[in-house]
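Pasting the structures here.
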Structure 1
Amino acid sequence: MITSIQGLLTAATPLHATIELNGFGYEVNIPVTTAEKLPAVGATVKLHTHVIYREDAQTLYGFATTGDRDFFRLMIDHVTGVGPKGALGIMSRLSVTLLESAIRSGDVATLAKCPGIGKKTAERLVVELKAKVGAGAISGTVGTASPAGTPSAGHAHQDAVAALIALGYKAPDADAAVRQASLALGAKATTETLIKKALS
């Protein structure tokens, strides 16, 4: 099993990264939340990976943190009707921090806003994963792709998102704004500074 890949980032789009290693170029499928954390093309990057082998293909999926990869595995292994493509779509719309929070609180409405996920699949996510995403069940969910792979406090992220929702933001928009603020401010950003940056 290939659990990570580190090499030269030679191309990147919101859903794919090409990493050159020992003369080979590996195409890695990534969620938007990982693409946001990639360094510039030409820099060295490390992604935590999951490989799916089929008779006609080998597909590599990459994530900025081990927590993101583990959450991807949870979805494809335990949620009926959610395959790799659907899981990437879900993780492209919402950060794992917000996904875990929505699952723990049974927030089907937020989950159902992910592309390709209807109310029934959102309900299955809650039912089938609630016991598996208890506090601390998934670690390292917020961070940047290497070389700067230090995770930030998930609680600050979650609290900042909650504050923006209270101010009238929709959950996916609040999450996206806080993700961008976190990238700009770094891993040690507090809830207050994240909120200020997201609102600026």
Structure 2
Amino acid sequence: MRKGEETRERIVAHAAEVFNVRGAGGASLSDIMAATGLKKGGIYNHFGSKEELALASFAHAAGLVERRFVDVWREPGIAALLAFVAEFRGYVRNPPLAGGCPLLNTAIDSDDTHPALRERAQALAGELRERLRRAAAEGQARGEIRRDVDGETLATVMLATLEGGVMLSKLDGDPAHLERCADFLEAYIADRVRA
């Protein structure tokens, strides 16, 4: 890897944390300069705008989220659903990035103000829901999951419940909210999803 590419990756990694904590609108160039140790020209030598850097930073953050779930998607059917819940449990105490869940933070931050970031957050959420839907379909094909379970609904409810638990836990500074959500989903899968 060339020096310019290394510098660009370092900027993105540090800026991703700044954007995840402060949001795209709240992160100043001064914040990014402090985090990277570079001057304005050093940053703009690699990125044409703050928005371009924000998009690259979210791509980096999304990659961190996706890597957290690599082992989850190797599991078959119902095991993938339960592994997803188990992996999400760690989001409050051990988030993929400083500031918490980048999907949740970016979705809230970009909702009305940053359409390009909103699209990227939608894509990540859509990918997670699709993986959960496929795990449910695989579980049905294996006879592990009831036939009347709608995979689309299950995927939406799982992701929304866990992200909501992260939000409440972060808001109150208490991981118990996410723990309760994870416990509820595990019981729901055992009682209402498993064949």
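Worth pointing out:
- Structure from which -13000 was derived, helix-only ellipticity at 222 nm (-39500 (n - 2.57) for each DSSP H run of 4 or more, over all residues; to 500), options 1, 2: 1
- Computed 17 for relative contact order in percent (Cα under 8 Å, 6 or more apart) - originating structure among 1, 2: 1
- Mean projected area of the Cα convex hull in nm² - structure with the largest value, from 1, 2: 2
Every number here is computed from the coordinates shown, using simple stated rules; none is lab data. Predicted, not measured: the structure shown is a model, and the values here were computed from it.
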